[in-house]
Structures are given as structure tokens and as C-alpha cells.
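Values in this text are rule-based calculations from the coordinates and carry no lab data. Small disclaimer: the values here were computed from a predicted structure and weren't measured.
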Structure 1
Amino acid sequence: MGLVYKHDPKSTPVQVYTDADSDNNDEDRKSVSGCLIQVHGCTVSWQTKRQRIVSKLSTIAEYIAADGGVEEVQWTKMHMNKLLKF
């Protein structure tokens, strides 16, 4: 049993979706970031985590989430390149 990812030449090679929820925690006011990465339409990575700082604006929380998405896609791309060379 395993996952099978089929290549779809019509799909975008890599897509990254990020979001931040800034109204979820009254205790410490820290936002939660979410990230989803798809390769040719197949989800290969996803995560959520609490941000380290308190954002005064929801826009800042969204930028922090986007930055985390960029880091995650770079990490995913590096590991996918290693797998393809194997």
C-alpha cells in the first residue's frame, strides 16, 4: 500500500497556499499559520503552527505565514530533487 502521484502535464508544477488565523487565541494572541504544497496537483506537504510573535495587524500575520510557506517549499523542492536523482 502506498501513495501514487501521477504526472499531469496540464497542471502547475508547484503550488503553495498559505493562510493565517489571527483571531483564534485569546490566551496569548499569537496567530496560527497554515501551509499546503502541491506538486502537479497532488498534495505533498501541509502544516499548521503557532507563530512565534504577536502580530498587531492581520496583514503581518499573513506575511509571516507566506514566509513560512516559502521556507517550506524550498525545503520540499530540495528533498524532491534528491529523490529524483536517486
Structure 2
Amino acid sequence: MKVALLVDAGEAVLGKMTKMSYVPEIISPYFKLLDAKTVKNFQAENFKIIPWTVNEVEDLQQMIDFGVDGIITDYPDRLIELLN
């Protein structure tokens, strides 16, 4: 089982992690908090990045372009269509 750190707008990832007794393998931020550099920086530290909740096609494509490791969405059909 994998445990993810859920990060909402206005929260600092590193600040939140320092308060925990473990280091998560996955960071799941609100997707609007991400840019390509942030994704790459966390991946360089061996974290998987799985943003939430990405529903619009343009936002799904942007997350794919950023190279995230997974996407949480209410519309998996849209994501599957983009991936195909």
C-alpha cells in the first residue's frame, strides 16, 4: 500500500512534511499548484506526483506535458482519450 500526502491550495508541501512522522512516496497536490519545474524537482527527490482533481481537457493535457506520474480525475474517459 502506498500513502500519499494530499496538498491543498495555500499549503506548503515541505512545511507539511516536516510535521509528519514519515516521508510519503507520493505527493498529491491540487493541480493548479504545479508547474513543470516543481514536478521535476519533486521527482528528482524520488517522489511520485499525482495531482487532483483534474477534469478539463486542457488541464489534463498540461499535467501530461508536465510529466506527472498519475492524475486524479472525475472523467477518466477524457484522460484515456488524451493518452491514446
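A value of 7.4 was derived for mean projected area of the Cα convex hull in nm²; which structure in 1, 2 was it taken from? It must be structure 1, since only it matches. Matching task: 33 is the computed value of percent of Cα pairs over 17 Å apart, for residues 33-72 alone. Pick the structure from 1, 2. Derived from the structure labelled 1.
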